[in-house]
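No lab work stands behind these numbers, since they all come straight from the coordinates. Here the structure is a predicted model, which means the values were calculated and not measured. Cβ atoms are built from the backbone, for glycine too; each structure is taken alone.
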Structure 1
Amino acid sequence: MSNSQVPIKLTASAKMIKAGYALALLLALAIGAYILTLQNPDTSLWWLLALPAALAIYAVIHHLQLSFTHITIDNGRIRYEAGVFAKSTRTMDLSKLQDVRVDQTVPQRLLGIGDLSIESAGNTSQIVILAIDRPQEAADRILELARAR
């Protein structure tokens with residue numbers, strides 16, 4: 001990759017996270033509406049709101065994890081960085097790239113996302129980034145850059 005090219009940055013898709021937020025909100029609204037429509041609402045039923053709250057907390061934690069996980073391709077190298085508090089970084093030379101694989105479940109295919117797996121030659125080094133948008137385009141672009149090296 002020449003110095004004039006802009007680095008490529010791949011991050012996980014937020015589609016599933018947004019669905020989690022929406023589900024938590026809808027569940028909270030449905031529970032609240034149900035309790036408010038009761039003739040004599042039992043105050044002990046309000047604990048049911050803990051379910052959508054737990055779902056929302058899970059979505060926030062997952063969102064933070066995904067926000068701090070990305071792959072950057074620049075200057076002939078692939079750099080994988082992950083971690084919110086403790087950070088893990090792996091770097092591979094594009095010239096040593098051996099395999100790029102895309103895995104998609106049925107729900108991922110419907111959403112246009114998938115898991116990208118990158119392996120280098122000579123050792124068992126593998127980088128996996130989960131649930132990225134347009135994974136096949138990303139895989140094709142990475143292979144194109146590797147061949148150019």
Structure 2
Amino acid sequence: MSEAVQLSEEQRRLIEKMGVGGEKNGMPPAPARIMALLMVSPETELTFDQVRETLNLSKSATSNAINMLLTTQKIDYITKPGDRKRYFKNKIGSWKEDVRSNFQNITRLADLFEEVLSLRPADTTEFNNKLREIIAFMRFMEEKLPGLYRQWEESQG
């Protein structure tokens with residue numbers, strides 16, 4: 001009995017297109033396609049076997065990809081009473097928390113870059129100036145993004 005999710009050719013093409021896009025952004029092929037499948041699938045929660053069979057992946061490739069996505073908090077899973085299976089799902093529902101976390105990441109990275117700059121030799125002027133420019137941009141983003149987010153929230157009613 002096949003557990004593959006029934007997808008149209010158009011949905012399959014979109015999963016592949018999104019998968020290639022994920023690869024171009026540094027994600028390995030299997031996790032990129034799993035992320036795409038969880039976005040495109042008409043079912044919002046898929047079992048390991050549904051993911052594996054739909055994408056025609058090996059058990060190890062599926063397991064490694066799902067574990068990477070769970071570790072990096074790109075997906076989540078739920079369980080259902082009386083069912084031992086895990087159901088994997090896209091974390092689209094928590095996007096607001098992810099955005100806020102990214103604001104904090106900008107601050108942390110800018111702090112680290114400032115520490116790097118403080119330890120750089122003074123005679124690497126061009127490199128140091130580029131680093132200062134990156135830090136200034138990050139501090140600008142750190143200041144402006146929360147306000148933009150609040151404006152967006154207010155515009156949503």
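Starting from the value 72, 33, 31: which structure in 1, 2 was Cα extents along the principal axes in Å calculated from? Can you show the working numbers first?
Values: 1: 72, 33, 31; 2: 67, 42, 33.
Of the structures listed, the value fits 1.
Between structures 1, 2, where is distance in nm of label points 7 Å out along Cα→Cβ at positions 37 and 53 highest?
Values: 1: 2.4; 2: 1.1.
That would be structure 1.
For which of the structures 1, 2 does the calculation of distance in nm of label points 7 Å out along Cα→Cβ at positions 5 and 21 return 3.3? Kindly include the intermediate steps, with their values, before the conclusion.
On the way: 1: 3.3; 2: 1.6.
Derived from 1, not from the others.
Assign the value -13500, calculated as helix-only ellipticity at 222 nm (-39500 (n - 2.57) for each DSSP H run of 4 or more, over all residues; to 500), to the correct structure from 1, 2. Walk me through the numbers before you get to the answer.
Values: 1: -13500; 2: -22500.
The structure behind it is 1.
From which structure (1, 2) was distance in nm of label points 7 Å out along Cα→Cβ at positions 61 and 125 calculated, if the value obtained is 5.3? Don't jump to the answer; show the numbers that get you there.
On the way: 1: 3.2; 2: 5.3.
Corresponding structure: 2.
Name the one structure among 1, 2 that FRET efficiency 1/(1 + (r/R0)^6) of positions 13 and 85 (r between Cβ atoms, R0 = 25 Å, to 0.05) of 0.30 was derived from.
Values: 1: 0.60; 2: 0.30.
Computed on structure 2.
Work out the source of 23 here, i.e. which of 1, 2 gives that when relative contact order in percent (Cα under 8 Å, 6 or more apart) is computed.
On the way: 1: 23; 2: 17.
Structure of origin is 1.
Once distance in nm of label points 7 Å out along Cα→Cβ at positions 69 and 93 is calculated for all of 1, 2, which comes out largest?
Details: 1: 2.8; 2: 1.6.
The structure with the largest value is 1.
Quick one: FRET efficiency 1/(1 + (r/R0)^6) of positions 45 and 101 (r between Cβ atoms, R0 = 30 Å, to 0.05) came out at 0.05 when computed from one of 1, 2, so which one is it? Show your work: numbers first, answer last.
On the way: 1: 0.05; 2: 0.80.
The value was obtained from structure 1.
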